[in-house]
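Structures given as structure tokens follow.
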Structure I
């Protein structure tokens with residue numbers, strides 16, 4: 001409209017899941033406020049108190065006409081969203097409500113309570129599968145935690161040994177920092193072999209393969225160093241990872 005407007009007293013607020021994608025020159029000029037993500041229980045509460053009612057009104061359904069059980073909200077959160085906030089959750093709730101509102105408008109047999117069948121019909125097959133802690137009985141397989149822009153997830157690191165000359169192989173789409181962590185972990189294990197009950201000469205007769213599954217997903221950062229060390233120590237000592245309530 002070519003009309004001058006004074007922005008000197010306007011405060012711009014932006015949100016981001018991760019700071020790594022923001023250019024350093026821009027980041028230096030921003031006031032950063034870190035806000036932790038919501039837990040599963042908090043998301044369910046927010047949906048019950050705000051999101052569901054908002055979408056019911058937006059799609060012309062009366063209060064009490066459609067119930068959204070907490071368990072169904074958990075299904076949506078765990079299987080269709082993967083973020084620390086609730087934006088995607090609200091979109092998913094809107095899709096489910098819209099599907100049932102259409103049934104009401106078409107004078108079909110619309111349900112009074114959302115079930116998993118209605119969720120599958122509106123949202124399709126689950127997009128995400130919850131991480132599960134695997135109680136393994138294999139030495140060298142260790143469970144750790146990984147940070148990502150949507151909160152975090154479980155990370156599995158697998159170490160296998162084969163006859164050789166001590167060569168270290170890393171697979172699983174690892175970044176440079178994570179590769180360095182693996183090499184540092186191996187160097188630490190060699191330097192403290194006696195503490196772990198390992199013959200130092202053993203490293204000269206075995207090739208080492210460290211693999212992190214889900215190779216299509218880039219993985220980097222120093223936080224997996226202790227997990228890699230535990231995996232290597234487990235493989236060389238043939239002692240399995242200690243589980244909760246386990247006396248190993």
Structure II
């Protein structure tokens with residue numbers, strides 16, 4: 001299959017993986033600024049942006065598609081939200097291709113699970129929230145996408161401006177089809193990559209927003225319990241999209257992390 005990606009700048013490579021229902025254009029100025037010091041690869045996930053559709057939209061197949069598309073070299077992978085799940089899965093399946101990992105507003109296990117592989121007290125979303133999204137997606141996909149965009153920036157100081165930026169960025173490409181969107185929600189609801197996180201032997205950093213309504217900030221400490229080498233950075237006034245609300249702070253954290261790895 002064909003995945004669309006764009007490359008900016010030169011230097012140490014970093015791959016940026018966007019979130020659910022988005023596309024690589026969401027990185028915008030953030031990618032351009034990061035490209036002043038690094039080679040930035042922005043990839044559209046299957047069925048998103050200008051990438052061809054993948055059926056079924058599942059983690060193993062997504063990682064395989066990325067492995068066959070992105071240059072065969074060790075790079076830092078930075079994933080946001082669903083993209084963090086994909087990046088973590090890719091690092092687990094293709095460790096020789098990932099030199100370091102950044103989980104931006106990400107969680108190896110998004111939902112509370114009745115059978116937890118590593119702990120019984122995991123800070124996560126109520127799976128009923130994602131179930132409601134899945135049900136609403138079938139009834140009115142456009143309204144569901146708009147609601148999800150609003151949740152990305154809920155709690156931010158500049159909510160209206162950031163929501164307008166999100167809407168403008170996502171509108172640059174047609175939305176994914178219903179099967180791809182449903183597959184993404186299924187990944188968020190079902191994936192449990194805590195064991196994969198625990199097994200990592202590369203530098204890994206989590207950047208979390210203190211006002212994030214989708215990924216509880218308490219997950220930082222929970223992740224550190226299973227991966228003691230994990231660096232956790234919390235931006236107290238950020239919500240789920242800190243690279244939009246606090247781009248300079250995120251850039252500084254990422255650059256410092258890359259310089260040391």
Quiz item: 3.7 is what came out when distance in nm of label points 7 Å out along Cα→Cβ at positions 56 and 224 was calculated for one structure; which of I, II is it?
Solution: II
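Given that distance in nm of label points 7 Å out along Cα→Cβ at positions 176 and 240, derived from a single structure, equals 1.4, which label among I, II identifies that structure? Write down the numbers at each step before the final one.
Numbers: I: 4.0; II: 1.4.
Label of the originating structure: II.
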Self-check item: Parent structure of the calculated result 21, given that relative contact order in percent (Cα under 8 Å, 6 or more apart) is the read-out and I, II the choices
Solution: II
Quiz item: For structures I, II, which has the highest computed value of Kirkwood radius over Cα pairs in Å, for residues 24-87 alone?
Solution: I
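Which structure, out of I, II, was helix-only ellipticity at 222 nm (-39500 (n - 2.57) for each DSSP H run of 4 or more, over all residues; to 500) calculated from, if the result is -10500?
Numbers: I: -10500; II: -12500.
The read-out was computed on structure I.
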Practice problem: Compute FRET efficiency 1/(1 + (r/R0)^6) of positions 8 and 160 (r between Cβ atoms, R0 = 41 Å, to 0.05) for each of I, II and report the one that scores greatest. | Solution: II
Quiz item: Here distance in nm of label points 7 Å out along Cα→Cβ at positions 48 and 184 was calculated and came to 4.4; which of the structures I, II was it taken from?
Solution: I
Self-check item: Structure (I, II) behind the derived value -0.52, -1.06 of log10 I(q)/I(0) by the Debye sum over Cα atoms at q = 0.08, 0.15 Å⁻¹
Solution: I
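Each reported figure results from applying straightforward, stated rules to the coordinates on display, with no laboratory input. The structure displayed is predicted, hence computed values, not measured ones. Cβ atoms are built from the backbone, for glycine too; each structure is taken alone.
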